[in-house]
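Some structures to go through are shown next.
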Structure 1
Amino acid sequence: MMPAFGLALLGLVGIAVIATGLPAALVLIGTACLGAAIAALSGDVSIGLLSALPQRLINLLESDLLQAIPLYVLMGALIDRLPLADALYRSTLAVLPRAPAAPAVSGILLGGLLGPMNGSVGASVLALSRTVEPRLAASGMPLHRRAALVTAASTLGVVVPPSLVLILLGDAMLSAHTIAVTATGRDDRVINTQDVFHGAMAPAALYFIACLGVAWWFNRAAKPEIVDAGTAPARPTAREAAAAVVTVLTVLILLGGVALGYFYAVEAAAMGGFALLSAGIVSGRLPLAVLNAVLRDVLALTGSLFFLLAAATSLTLMLRILGTDQLVAHWVGAMPGGNLAAVAAVLGTIGLTALVLDAFEIIFVVVPIVIPPLLIRVDDAQWIAVLVLLTLQASFLNPLVGYAVMMTRTVLERPIAFTALLRPLSPYIATQAALLLLVLLLPQLTHVGENAADRTRKPPAMSEHELQRRFRDLLPEPPPPPSFGPAK
């Protein structure tokens, strides 16, 4: 009875997010409290098990990887404030041949280059809508086409390492794979965030190239609208071109270093944040008032992400206490049709939850419940991680409630009808769906450049502290026995 009650709590989360409009973190923490109260009053669950929550949150926040979150948020805020995106767009446009599709291709290139550094899809939409969209309008591109391009380009940073979504998913997959290996006793190599980065490289490259092709093909013969000649993008100055070249080289070195394992994500984020901050201060683009605004934005967004993470951890602990994870594990293990059918069913479940939850909420709430039993059945954790990543990216492009779609329609100065946006956006959605199907049928795409020795290579031994932390995360601990003073 209690495991099914946990599923009802998950359904309540979806209903409450839609019906109340409250922040998801408040809904998650409120649902966890409601579930704990009902379970304790029913007598089926010991209230003492909830004492595991404080230590669970402490263990969660001890993760070094989470230090990258505020750093990537800082990078996104600085990119939005500094004129780098505009200089990069005009420099790219000056290099490309003069053609009707050149502005669209330049916009996709900019989205793929700066998307991972922005830290989130929302930051990418804001940056592209403030820099690229006016330039696309000046080139004569119709509103519906440039809105679709901004929407698609903003999601490129999800799959290009090291995106914020990828970092958080990598940490969630490490915990899920640890649970699966512990449950089965297999001698598997537990994946880490670096493995997820590597697995995403080939699919990300394919999607990036495909988006460039779509942008060129559907704009190659487009008739531009009549615009004022004075609004056409000016050619970059020598100083702007030099800044664009340095920026591109720096971004490629950081992204390539993280993806290839030369830098940790936290190190790359720290280097990028320091470089942008230094450049802004030296150039005079970051006066004290602007810097204060940037830091306030960073603290607000970082705080909301960590609050969401703590709230989701509270709910997932409640679901484990209720035994909901065991019920889901039984369903996934008993699912007929082979491993491919089980993977497709789990991905479909994640896609359905994307109708009411965003990517971060799915990573924090849904992945810890549905992915461990799937990894018990399917031993290729790197393949599963990339499939989940592509499914999350598809959730941003969901034409009904996709965050990138809604964000673009919100930030544009002129309103755009849903049907008008859907038509030019459809080729990008179809491309993303085709890539997801291709990776589903060809797991080898997530192991490009690896050999059998790489896949079976054991990682360095964990420290005793880290090992104990991982095991404490698996199940709630019983309450400690009462302490008595010394006998007199």
Structure 2
Amino acid sequence: MLDVGRIIGEKARLLFPGGVFVNEAPWQHEQAVARTAALMANPDVPAIFEAAFTLGNVRIRVDILERCPGGWRLLEVKSSTGVKDYHLDDVALQAFVLAGLAVPVESHHLVHVNKTYVRGAGEVDWEAYFAKVHVDEAVTARAPDLSGQLASMGTVLLQPAMPHAEPGKQCGSPVDCGFWDRCTADKPTDWMAKLPRLTEEKSTALAALGVESIAEIPAEFPLSHNQAVIRDTIISGQPFIAPDLPRLLHRFGPPACYLDFEAMMPPIPLYEGTRPYQTLPFQWSLHIDDGGGALRHLEFLADGKSDPRREFAESLIAAVAENDYPIIVYSGYEQTQLKELAAQYRDLRAEINAIISRLIDLLPIVRGAVYFPAFEYSNSIKSVAPALAPGFTYDDLDGIADGGSAAAAFLGLAAGEQMDAAEQKRIRDALLSYCARDTMAMVEVHQALVSLSRPTAQHI
């Protein structure tokens, strides 16, 4: 899997020809500090990459330290397409250390990906690919608080035991906390925080009532319909099936098609005319149920050597042209991508719009009309399909069992990541198996819902 942060950091160094990389490992910090000092003393070195410094108990590595006539310019490189608050905290800490060491820094900058850059013919224009943002003002604003914050952090680190912290939304902001599993290990299996779309206001109100599990939420407490269904299902142990499920399923067939896309978002544009992090669909899977018990499967997987979008669109148009069945999807993702393709390829617009007009989303039906305890608070197809179709699983797939893994695996192929032919074939086979499993999951879920909607099914 591509290490995006590392790769973009390396590309940013191309903006500073002649710069020297301090390549000592993190555990060789003292040696890295010594090498940094030697490079700073050498006027022939125009820039230092991963410059190492120590101030008291604080150790830092500066992404880029550029030599200027009156001192240095500090540049922090980020793989995002904009400046975030915690990026500014990173720069402020580095500035604090350098100021404490009396290193003259003329200015502080964040270097991030320019999301408006469009790759032209030939190689990437790195000057245009990166955006540099002057952040001196934000760094200065943070400086007065840093001494106290560092002292507090030091005090916590010296404690013999980890301090108690009640898990909450802060645990995922700005990044996921590595202690989540440890801090939530003693929570009930139906911990209140697992209830979907529970607002912070309602969460606080429930905590004030001493409620920690979903089953404890009082009947009179204001919940959305779906939240109340989950609570009642947990208490009763019985599934919820809406009485109007037959009506809701009326338009879905069978006969029907079941469609799923996979797409990548290359941080560095691979193809002419594309932007950083632009969504590029590269794979589709289509199961076709003729309504008489016959099920066929069609699929497409790009080779990655060129922009996959047109071939993706043309192959899909051909695949669905043989019938006029409703095309079942499981989210609005496919519609969004098809609209992008219609905008990109005007000559295919009519055919693509015809596909869009046939799309019908199964997810809202599941979300609003059915809930089984085995869903475990999620309406993801990976939770719903095994619950509604016992024996259906993703567990046997070879290394690719979710969209993120699929995107990363294909991006590795498309970007020319080093691997032999056997590994390339293994990845392509795994991609095909995963995408086909997703559309088969939709088939299973639809069939299960049809069964539940029959008069003999028990409606809760």
Structure 3
Amino acid sequence: MIDDTQFAAWLSDSTSQRVALYEIGVNTGGSEITRYLSNAIYTGGTATTPYVPAIAGGIKVPESISLSAEASLSAGDVEIHNVDGTFDSWLDDIWINRSIKVFAGDVRWPRSDFRLMFNGYVANCVSKNRDRINLVLRDKFQALNAPIQEAKVGGTGSSKDALIPLCLGECHNVTPVLVDPVTLEYQVHDGPVESIFEVRDNGVPVAATVDNATGKFRLAATPVGAITCSVQGDKFGGAYSNTISKLVQRIVTGFGKASQRFTSGDLDAANLAAFETAHPQPVGLYIPARMNLIEACRQLASSVGAQMVPSRAGLLRLIQISFPGSATMNIPRSEQLDRSISIAGRTDVVAAVKVNFCKNWTPQPGLQTAIPAEHLSLYATEWLSATASNTTVRDTYNLFVDPVPRDTCLLVEADAQAEAARDLAIRSQVRTTYRFDGAPSMLLLELGTACNLYSNRFGLAAGKVGVITGLIPDPSDFHVTVEVTV
């Protein structure tokens, strides 16, 4: 198998005879099969897996990370030649949620030397005109586009249709679900937890028999008001975790539809281990109602300005945008198609950032109970907050320093203050995103990579340090659109 250096050299070689191979899952006639297609004649497959040169045009599924740490599914499509109606019957097949992999290589290479360039799912099969069949594509995270929890309490009680909550990390003053009104049994998590503590009735601590192995507890007496408690949550396999990287891994491998859960083979282990080391901040997320699995991961990752993205091979990564003072990778003018560079966007400047942390999951204003005044205030407040501001930026840009707060899953004030300062350092100056069409060698670029961008336009002659924030690779025509934010 060729290595990265050899593959990069081949991409830059004008004598390369490039071809893209498509391996697409589909259900036809009740059987799950794989269809093997290509955008040019390729004879390197086996007799049982010939590649049919039926792909028309390219495949473009954008990859991006944003300064706002928003999460989204990337979408695109691929066209299949169907001029004479040869593949009309394919419209009756089931393509939805079947895998698609696209490999790039040379027509002279054996199949084993090809490089995986896209790993995702088919979202639908349509036909935009009589001569084409179009497969609508989603990135690998389509498998995670599902409810994180569907298990219900059941039984005959008033809560029979309520979802069983999930508690990930440490959460304060949550509202448990009543699972048995006769025995006064409540539940805070669908499975074992590290600890249920501080069970309260209208804010007053009360006696309860706790069963951490089931995520449940029973009251010793009939409640007079709202029951709440604090929890150190999910303890799957005897291991309790309260960090972003570990909880994201737990979510994608342990929740959602069983047949579509990620396995360890779908995770970028090196990236996630490095993220764990860099971001050990304790967090907590309580999910008492329906929530999308991707949204749960977004809330955790965005707590430190990070986002969950798939690698080109479909492996889950966590990336936090940062703007270093220097970079070792250069993107020279010679790697950009002539006159293709332009400004794709510029950010607004802010003079202050406020970060909400340590969520009170059940705000209880106006409690009329005999607890200390400072406790009454805490139970009435949903969030604590930390703010970072820059008066020079405020005065220079004529801005205000009363920002809209950003909710996080962080628990500790020092961590929230550090996150506010990090976010302000990025957003307190104008950030410009440049877009250009790159040479084939740019297909190997990765999101989040720091680089020196050069151009004879926009003041980039001496180069500026930026971060790759957008890629639209097309392994069929070996073209890539690149976005760099500086």
statement: Across 1, 2, 3, mean count of other Cβ atoms within 10 Å over residues 22-29 reaches its greatest value in structure 1
task: Using log10 I(q)/I(0) by the Debye sum over Cα atoms at q = 0.10 Å⁻¹, for residues 150-317 alone as the calculated read-out, with -0.41 as its value, let me know the right label among 1, 2, 3.
output: 3
field: Origin of the value 14.5, where mean projected area of the Cα convex hull in nm², for residues 30-189 alone was derived from one of 1, 2, 3
entry: 1
query: Given that helix-only ellipticity at 222 nm (-39500 (n - 2.57) for each DSSP H run of 4 or more, over all residues; to 500), derived from a single structure, equals -12500, which label among 1, 2, 3 identifies that structure?
result: 2
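Readers should treat all values here as calculations from the given coordinates under stated rules, not as data from a laboratory. Bear in mind the structure is a predicted one, so any value in this text is a computation, not a measurement. Cβ atoms are built from the backbone, for glycine too; each structure is taken alone.
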